[in-house]
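Colleague: Just below sit the structures, each encoded as structure tokens.
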Structure 1
Amino acid sequence: MPARPILKDIAKKTRLSLSAVSLALRKPDALPPATVARVRRAADALGYTPDPALSALAAYRSRQRVRQSFSVIALVSDWPKRNDWFHRPSAQKLWEGASARATALGYSLQHLWAREDNASPHRFSQILVNRGIRGVILAPFEHPEARFDLAWENFAVVTIERPAHYTTFHHVVPSYYADMLRVWQELRVRGYQRIGLSIDGHLAHRVAHQWEAAHNFEQARIGANLDAVPTLIGRSVDPPSRVLEWVQRHRPDAIISRSDHGYQTLRAAGVRIPAEIGYVSLNVIDDAPGVSGILQPRDVMGAAAVDALNALLLVGHRGPGASSLGTHVDGVWHEGRTVRPAASDGARAVSMRTPERITSPSQ
């Protein structure tokens, strides 16, 4: 078989140094476009393709250099108080996954509060640089529209969720739309028909109303929009009576919830769950113990964030990207004790069948 073309052959053909050829193929932005085009024409003419074994060896050496130079990566939160975000069960789970993955890749992960000692974003950027930190995982903001203007050009950044003003950083988010579809699937196989959604308005806005979009789609798909349970958009200052009035007026047989104290409010009002109404949470980690619903694998999200950050560090990327790249992590169904058991296989096929639309005799 003919010998495989190598970088040295391209260097000879183009009369460039070996390092220049390598740089043109790996980091074309570092050289003049004419030089890069010249190298690529020569590579195409020679039929050059990278050797997978050598590429793997180069990647390994690069990883070793990155870890030696930037052995610490930071999980940064910017809430008003140090533990406002970090004390939450979902945040702790994310930390566990990120920390374990960072250790496996040879990094040390530290949680840093950006407002320590009343530091400004500029001062906090200097602190990170002085500590030799070049990799940052940015925790969710208290408000998605908040600004936190670090000297981004110094850091590789991955965000948890997707801040409104920093959309071109790589982000890791739950699959909100897919999670709602999964909830509907589980409720339908359990025979529920009048499915209502009660959601905190702040959280609805935070996830770009994806839960509501999927919920409305499912209502329309099965024809329930003819007599649908209207979505209850709540606020933290709403009295419990508002939820109870909604339940009494529209009589849902199952409630999908993402709001503070939704389960406790229903129980306090004497609603028997699941005997009278099924209750499903869109985030069981931060809800009452034992509820059924979506378990967001925050540990998987933390590990995915570290993997994405490691990839950016390996190629020397800093600052925002040219386009938005995201990793979506699907939630898993957690059975809990707040919905009735799933139907048998025969009943399941009937319950999942799309019902015919109700028509008047004149039609």
Structure 2
Amino acid sequence: MDADFLIVGGGIAGVSAAARLSELGSVLLLEAEDHLAHHASGRSAAMYEPNYGARPVVELSMASGDFFRAGEGLLSPRGLLFLARHGETEAFRHDAEAMELAEIPLDRALAMVPVLNMDVLAHAAHADHGWDIDTDLLLQGFAREARGRGARILTSARVNAIARDGTRWRVDTAAGSFTAGTLVNAAGAWVDVVARMAGVGPLGFQPMRRSMARIPAPGGHDVSRWPMMHGVGETWYAKPDAGALIVSPAEEDPMDPHDAWADDMVLAEGLARYEEIVTEPVTRMISNWAGLRTFSPDRSLVIGRDPRAPSFVWIGGQGGYGFQSSPAASQLAADLIAGRPSELPAATVAALSPSRFL
């Protein structure tokens, strides 16, 4: 089976790239698991908060805003609430400024989240610029767009070997062998693994585990309108989800690429930090899981042709920003592959290029 573009990875990076590249030629996407978005994309907190991340990441997220606002049902209001205990004033002010949140009276914070512990809370800051992303709607929308232009999306197609076959790439998988003129590496935590297989060489990506626990709504409250809550320094966060709360210790523990699971001790520590801020104890977990958020050495995405092998294209290092940056990130990848100007500033394009590590 032959294609113009072969994409390795069926998370949001790969599927959004398939939609964009299907305008340029034939596309084949290979996903190792038996369904799309099995790993990090399927385990995301799913927020659009465009001020989150390094400057190039913020530029991508901002540039994705029109896409999200134009898509019916892609975003729904959530808001952000940052909370600090006594003794955390300096860190609180830093976070509030970085995320463009305004400090609010504590009684207003209590009106938003009635289980806050006023005995320990010293500061609160709030902003409306945080929205839930319907990640399934976004992912399936990109997949439909790609398939509508003839793209083939294969699951259960784990890559076993990659080689150059003349001017083309040959990729051997559990589902057969395929060739393409351009190989797009959107393999999430496995991006450096794929690069090594292709003989291109790694760039130094590091997968980091992040654990999550789903707990019952505190005190039986209706949490549907609560904002997403953060501890200062991103030491924990909590977000309403389907009538319950997702609580994360927000850890970044380096890991090798694998199908991640939550660490019980790390979860317990994160839940304890959350419990310090509220009056309702955590009595049980409904479920727990973990994902790998993969970062480049400078924590910005890597998008573009590898200068050592120009037919090898990187779309990696999404970290915690994959969904919210995907519209602009995939558009940039398509623009670079097509050789056309990007609407992003030239400095941003350069700051995302794999050349910065070579």
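Values quoted throughout were computed directly from the atomic coordinates according to the rules given, and no laboratory measurement underlies them. Quick caveat, the model's predicted, so the values are computed rather than measured. Cβ atoms are built from the backbone, for glycine too; each structure is taken alone.
Colleague: To which of 1, 2 does the computed value 0.05 (FRET efficiency 1/(1 + (r/R0)^6) of positions 13 and 181 (r between Cβ atoms, R0 = 35 Å, to 0.05)) belong?
Modeller: Going label by label, the one that fits is 1.
Colleague: Using relative contact order in percent (Cα under 8 Å, 6 or more apart) as the calculated read-out, with 20 as its value, let me know the right label among 1, 2.
Modeller: Source structure: 1.
Colleague: For which of 1, 2 does helix-only ellipticity at 222 nm (-39500 (n - 2.57) for each DSSP H run of 4 or more, over all residues; to 500), calculated from the coordinates, equal -8000?
Modeller: Derived from 2, not from the others.
Colleague: Given 1.4 as the derived value for distance in nm of label points 7 Å out along Cα→Cβ at positions 21 and 309, which of the supplied structures 1, 2 does it correspond to?
Modeller: Considering all the candidates, the number was obtained from 2.
Colleague: Looking at structures 1, 2, which one was Rg/Rh (Cα atoms, Kirkwood Rh) calculated from, given that it came out as 1.10?
Modeller: 1
Colleague: Which of 1, 2 yields 11, 36, 29, 16, 6, 1 for P(r) over Cα pairs in 10 Å bins from 0, in percent, for residues 141-268 alone, as computed?
Modeller: 1
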